[in-house]
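See the structures that follow.
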Structure 1
Amino acid sequence: MEKSALQIARAAYQPKLPAGLRGNVSIKEGAPTQSVGDQEEIKKLFPNTYGMPLVDFVPSDEKKEYAPMNIGIILSGGQAPGGHNVICGLYDELKKQNAGNKLYGFLMGPGGLVDHKYIELTDELIDEYRNTGGFDLIGSGRTKLEEEDQFESGLKIIRELGIKAIVIIGGDDSNTNACVLAEYYAAHNYGVQVIGCPKTIDGDLKNEQIETSFGFDTACKTYAEVIGNIQRDANSARKYWHFIKLMGRSASHIALECALQCQPNVCIISEEVEEKNMTLDDIVTYIAGVVAKRAANGNNFGTVLIPEGLIEFIPAMKRLIAELNDLLATPEAANVAVSEQRAWILSKLSAENAAIYESLPEGVAKQLTMERDPHGNVQVSLIETEKLLSEMVASKLAAWKAEGKFVGKFAAQHHFFGYEGRCAAPSNYDADYCYALGTSAAQLVANGKTGYMAIVRNTTAPADQWVAGGVPITMMMNMERRNGKMKPVIKKALVRLDGAPFKEFAAHREEWAENTCFVYPGPIQYFGPTEVCDQCTMTLKLEQGK
């Protein structure tokens with residue numbers, strides 16, 4: 001593989017480890033745990049992996065002898081910067097414990113386990129991927145591990161390769177599946193452990209034990225750099241409003257973090273929209289008001305940040321989408337010609353939802369009726385919310401102009417930052433954090449744990465003061481309705497309106513709206529002073545009171 005000068009220099013970077021994972025390690029167990037909600041139901045579903053204690057790894061004087069073992073690793077779901085370092089941390093710790101240990105990578109996600117597609121990871125392969133972005137070492141996929149025949153098929157290759165444990169690197173759904181797999185193997189006394197690792201750039205896999213999901217730091221810094229560049233351009237040309245949609249299907253953590261880093265004129269937070277029962281027109285009126293106020297000061301330019309999942313958080317739109325989902329799932333819908341679809345939908349919708357559907361620009365209305373994802377959801381990333389909002393703002397400003405309420409010009413540019421951030425070379429924070437997660441996963445396996453997620457805490461401090469350990473996945477679960485059935489899932493962490501990051505944003509947004517307070521974060525720095533290179537997100541600092 002050809003490498004750039006930066007990749008060559010980065011390959012030599014040795015991630016910093018917490019003191020508890022550096023030399024000899026012993027395990028410290030806490031009190032028994034219980035799930036965050038629906039305790040009786042979760043306990044009934046997971047009798048073998050419920051109620052286990054939290055664990056920490058601490059330095060020890062005692063040198064342990066480790067029996068040889070093989071581990072399988074799976075990357076699941078969307079890419080996130082740092083995934084390769086989880087694999088590197090796991091590999092290095094395995095080889096340190098016993099040189100005869102082997103690590104197998106299952107190819108293209110959980111499907112690789114089910115279909116017996118794998119490679120053995122070697123020194124040569126691992127060294128190619130240290131501190132790199134992407135998941136291309138073994139690939140990723142979205143196969144859901146839910147069925148017994150999948151578990152049994154996986155068991156065949158696990159037995160064949162002499163694998164003691166499977167480590168699944170993924171988001172909330174993937175780790176829910178890891179917990180189901182751990183419970184199944186434990187219930188059948190198969191002697192196969194399952195460990196999870198918290199991954200998602202969306203930042204919605206976090207709780208009292210998990211400070212942040214890996215990849216969030218790098219993705220936000222990558223997006224913030226480009227937003228900063230756009231803001232500098234807007235401030236130079238002074239003639240465009242830039243509407244920027246940011247990845248984050250269910251939560252607005254990315255948009256909020258980028259707002260804290262860049263100080264745009266407008267940032268919409270989906271969770272606030274839902275809490276305040278705002279309509280689409282409320283949002284449009286708010287943005288148009290900021291545009292008008294800035295125009296009155298001679299500033300016909302600015303930036304607007306929009307979370308990807310916004311449409312589904314507008315209560316009225318949520319009701320419309322829910323009815324559309326049911327309607328489009330009927331046999332009758334499949335026989336409607338494309339040219340007649342709009343009229344047919346309007347004839348079937350309730351009066352309230354029909355009025356909203358009719359008010360939407362035709363392109364957006366079409367996007368709401370496109371093919372659903374495998375979970376039956378609208379594919380929100382394909383809905384051009386940034387164009388929808390700018391078109392509606394333009395219409396409102398034109399009406400205000402006719403009434404003499406708006407003097408100025410409005411021209412919009414549109415951007416969607418998604419894939420640009422998912423495979424960026426990890427920041428020092430993510431490189432260190434992921435390496436420690438991988439090392440923790442190896443220690444959890446060596447200590448006989450299953451149904452745990454590897455965790456690292458106190459990450460606003462220097463890396464040697466981080467605390468590594470594990471949390472039972474059942475502790476993070478509750479029951480939620482999915483596809484019409486109640487299922488055990490890891491509870492998603494949405495932006496908390498009473499949380500410090502949102503409060504910090506809310507305290508400044510009026511000033512940022514009217515004035516040009518842009519900050520230009522610049523590119524991720526890998527070499528140089530700690531205050532430039534090793535900082536975590538502003539969200540995490542504020543949450544930890546730092």
Structure 2
Amino acid sequence: MNRNTSLERINKNQEWDLAIIGGGASGLGIAVDAANRGFKTILLEKNDFAKGTSSRSTKLVHGGVRYLQNGDISLVIEALRERGIMRKNAPHLVRDLSFVIPSYDWWSSPFYGLGLKVYDMMSGKLGLGPSTLLDKEETLNYIPNVNKKGLRGGVIYHDGQFDDARMAISLMLTANQEGATLLNYADVLSFTKEKDIINGLKFRDQLSGNQIHINAKVVVNATGVFSDRLIALDQPNAKPMIRPSQGVHIVLDKEFIKSSHAIMVPHTTDGRVLFAVPWNEYVIVGTTDTPIDDTLEEPIALEEEVKFILDNAGAYMTKKPLRSDVKSVFAGLRPLAASENKKASTKEISRHHKITVSTSGLVSILGGKWTTYRKIAEDTLNTVQMVGGLSERKCNTETLPIFGFDPSTDWSQPLHHYGTEAKKIQALEIKDGNKSLSDKLYITKNQIYWGIKEEMATNLEDILARRTRCLFLDAYETEKIAPKVAETMAKILKKNQNWIDQELKEFKFIIKNYQL
């Protein structure tokens with residue numbers, strides 16, 4: 001994928017069936033489905049693909065045990081089905097992960113055991129494995145350094161794990177392969193209308209400053225927590241449709257759980273659940289659910305959120321994590337579809353998606369979760385076909401392999417998430433190209449080259465946050481290697497020292513949000 005090629009396509013083709021605004025999970029899923037159905041599709045993303053919420057999840061592909069607890073049965077059934085489809089279509093990105101719920105009283109294990117049997121049953125043929133009751137000894141075998149004081153046993157169940165940003169990049173490549181045109185750093189400025197119906201839009205290419213106008217039969221707003229801004233661009237007096245909620249995660253060394261299994265903390269002080277999940281030789285712990293008024297492009301973890309995670313996770317660990325143990329902290333904003341009940345807490349708002357159509361024809365996706373991205377896209381395209389008067393075409397994404405599809409993926413290999421492309425990356429003829437630039441994080445010159453030449457990365461943050469996951473794993477080590485990465489990028493992009501200095505200055509501003 002190449003930005004210049006995308007711009008050439010855009011300049012040649014002023015007329016599109018479908019223009020998608022937003023390059024996160026929903027927007028990219030819609031681009032894949034639309035292009036696969038044969039519609040002329042363009043996607044515009046203001047920043048980088050998955051820059052927002054879609055790179056800041058707990059890295060789980062799950063039905064949602066908590067939603068089962070809340071009685072949201074239809075969402076659980078839908079998500080469990082989509083979990084199975086996602087694992088089948090992207091075996092290089094999604095895998096089975098077992099979760100242990102430790103129990104410290106006599107009734108918890110039977111209670112959760114029964115609930116999880118229902119969870120298994122709902123999974124049907126797409127289940128990842130049966131849940132099982134554990135005694136104390138078995139629980140300790142799975143999680144050796146879980147808090148032993150008062151431990152009675154536990155329950156083990158199965159869900160999916162993935163790399164969210166890498167999944168987004170793979171969807172981008174899938175959409176491109178299917179014939180869609182995608183462009184990052186493209187900021188939509190206004191809509192054009194004919195007889196009060198949207199028939200196109202104007203956007204700015206943020207790298208060149210050029211303004212470009214395109215016509216489209218339908219425009220889809222898939223901007224997540226920023227949906228209200230696009231809706232207001234269409235209908236200035238529209239009431240807010242999104243209620244943002246912040247979820248924070250901290251990242252610790254893997255020694256804090258010393259296991260390939262995850263821990264689910266069933267009771268936090270705010271009545272939610274908490275996960276401690278092994279990921280890329282580290283442990284992600286989260287998350288919170290804090291109502292937020294300001295939708296920032298770089299959300300900031302609140303002190304009380306960090307303390308909440310450390311306190312609640314520490315209660316279940318032999319070694320209690322401290323602030324000084326946190327390698328990285330990241331915050332994401334959930335784009336919850338506002339409910340009629342204004343007093344409902346954000347944890348009570350359903351994670352179901354909604355599709356709305358304005359009187360001028362703007363199709364907006366509200367809510368949803370990563371696991372159901374494919375179903376969100378299918379539902380959206382079915383609506384788009386009606387709104388735009390497009391020919392009715394069937395959705396085929398249930399069986400569409402995601403770019404890099406490799407059923408024989410070796411998850412112990414650091415390049416496994418590239419799937420079939422991993423060998424191509426390793427074969428690049430760059431001096432010391434496969435040697436990691438860090439002892440703690442895996443990042444090579446070959447990966448940097450590939451990210452720029454094949455995955456539309458344009459700046460230092462693109463490479464360190466989303467083409468690789470360095471920033472999300474260890475923000476302090478990432479700060480150390482940033483100059484080396486910037487120099488490598490400058491050689492590939494043929495940039496000078498001024499470019500390097502500017503990139504490091506901008507990245508330094510961002511990295512502070514990931515450090516305590």
Highest-scoring label, criterion being FRET efficiency 1/(1 + (r/R0)^6) of positions 285 and 405 (r between Cβ atoms, R0 = 35 Å, to 0.05), among 1, 2: 1
Structure (1, 2) behind the derived value 3.2 of distance in nm of label points 7 Å out along Cα→Cβ at positions 29 and 85: 1
Could you tell me which structure in 1, 2 was used to calculate Rg and Dmax of the Cα atoms in Å as 22.5, 71? 2
When mean count of other Cβ atoms within 10 Å over residues 173-180 is compared over structures 1, 2, which one is greatest? 1
The value -10000 for helix-only ellipticity at 222 nm (-39500 (n - 2.57) for each DSSP H run of 4 or more, over all residues; to 500) was derived from one model only; which of 1, 2 is it? 2
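Using FRET efficiency 1/(1 + (r/R0)^6) of positions 269 and 301 (r between Cβ atoms, R0 = 25 Å, to 0.05) as the calculated read-out, with 0.90 as its value, let me know the right label among 1, 2.
On the way: 1: 0.65; 2: 0.90.
Clearly, the read-out refers to 2.
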Quick check for you: by relative contact order in percent (Cα under 8 Å, 6 or more apart), which of 1, 2 is greatest? 1
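Every read-out reported here was derived from the displayed coordinates using simple, explicitly stated rules and does not represent laboratory data. All values derive from a computational prediction rather than experimental measurement. Cβ atoms are built from the backbone, for glycine too; each structure is taken alone.
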